[in-house]
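**Q** Scrolling down, you'll hit the structures one after another.
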Structure 1
Amino acid sequence: MKRVAVCFLIAGSLLAEEGFTPLFNGKDLSGWEVDTPGLWQVRDGMIVGRSSGLKYNDFLRTKKHYADFILKLSFRLINGEGNSGIQFRTEPIPNSHEVSGYQADIGQTFWGCLYDESRRKKVLVQATAESLAKLDKLGWNDYVITARGSHITLDLNGVRTVDYHETEPGMDQTGFIALQVHGGPPMEVQFKDLRIQELQK
């Protein structure tokens, strides 16, 4: 009876992930572009961004661009210190470490927020205290980022923190996905279980 239950659990898990493709193979950074050598590494099946202090923001970028998608991942900000985020529908800024696009924010006063990196340079949606009730600043958290046309949602640990409709014209609806180590004091951020489902328009 226990074996049957385990089989159903495994089958349910597999069905829940049907249609998703891993963004990270758990072994190396194949499929990613490294901005600053030595800042990003693979450790114990995780992507780790570790800085001893930076004067600029740094981003680990996917080589592939994505438009409409559901992105799932887990992250942990060591000691809850520093700032990070997941960029999407993002483009590089020439001759700069910076990038331009949407960011699902991590850390400080920006947990669960939607930020516009290097473009409008502002928080588009601030997560409420109620939506962050399940946040573990010292442990692992799960992000689900959904972008479909002008509609963007962020879910943190199963709770909706952002439900945003883009109304300003000219905003990119495709681009790479990137992980951030923010400039400033030493910090470490870890990511795992990154997988994506591309959506049909």
Structure 2
Amino acid sequence: MDDGPIVAYFGYGSLVNRSTLRTRYVDAAPARLNGWRRCWRPRRTDDPIDGEGLSSLLSARQYEGHAIDGLLVYDSLDNLPAVDRREATYDRVAVDLERLELAFAVPDGCPVYIYEAHTNTAPHDPGDPILQSYLDAVMQGFMHEFGEAGVRGFLHSTDGFERPVRVDRHDPVYPRAVDLPDHQRALFDDLLTEKGVTFV
């Protein structure tokens, strides 16, 4: 890695999908983070994505005895402000390297972060819908990195799927929406229906 100082951040939602990354990142690798659990949380009203009604976002909470799969993205330190702007309603939190499981060790001197939603500590969760366009990007990322088993693992290891999915695939609200081939579209919808998710 000869791109100057680098940092790494652990993506567990849309950041798992490499096609949503907007910086010229250095590298990325599938990884597992121990001591966290993924969850749906309410969006803040000033969230830049939320232009048409209330919806939920993915977050992660520190939770001993649990683990989440995701993508460890290595990026230039110069790009970190751009990532922080993308994750403007999240806190960037340092990760203990001993919590990570991955094929190759993190380079010496490279800090690792995770983004936790500001609303992790909100006293009330109204159960606002999940944007289908956002969920498509997340599930496609897990499909590319971990296969169908990874998509099923994402669904199993994420709290809060009792809320509905707001159908916006044909007119996406999510600004980094992805195109799904027919087989992915059918699979994702079938898996969500199997999980008992309702569509609105």
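**Q** Compute distance in nm of label points 7 Å out along Cα→Cβ at positions 109 and 189 for each of 1, 2 and report the one that scores greatest.
**A** Ranking 1, 2 on distance in nm of label points 7 Å out along Cα→Cβ at positions 109 and 189, first place is 2.
**Q** Thinking of 1, 2, which structure, once relative contact order in percent (Cα under 8 Å, 6 or more apart) is computed, gives back 28? It would help to have the intermediate numbers written out before the result.
**A** Details: 1: 33; 2: 28.
Answer for the origin of the read-out: 2.
**Q** May I pose another question? Identify the structure, out of 1, 2, from whose coordinates mean projected area of the Cα convex hull in nm² was calculated to give 12.5.
**A** 1
**Q** Can you say which of 1, 2 returns 15.5 when mean count of other Cβ atoms within 10 Å over residues 77-84 is computed?
**A** Among 1, 2, the structure yielding 15.5 for mean count of other Cβ atoms within 10 Å over residues 77-84 is 2.
**Q** Separate question: Out of 1, 2, which structure matches 4.2 when distance in nm of label points 7 Å out along Cα→Cβ at positions 21 and 53 is calculated? Don't jump to the answer; show the numbers that get you there.
**A** Values: 1: 4.2; 2: 3.3.
Among 1, 2, the structure yielding 4.2 for distance in nm of label points 7 Å out along Cα→Cβ at positions 21 and 53 is 1.
**Q** Something else: Kindly point out which one of 1, 2 the value 22.8 was derived from, the read-out being mean count of other Cβ atoms within 10 Å over residues 85-92.
**A** Source structure for this number: 1.
**Q** Here helix-only ellipticity at 222 nm (-39500 (n - 2.57) for each DSSP H run of 4 or more, over all residues; to 500) was calculated and came to -2500; which of the structures 1, 2 was it taken from?
**A** Checking each candidate, the match is 1.
Laboratory data are not the source of any read-out in this text; all were calculated from the coordinates shown. Note that the coordinates shown come from a computational prediction; the quantities given were computed from them, not determined experimentally. Cβ atoms are built from the backbone, for glycine too; each structure is taken alone.
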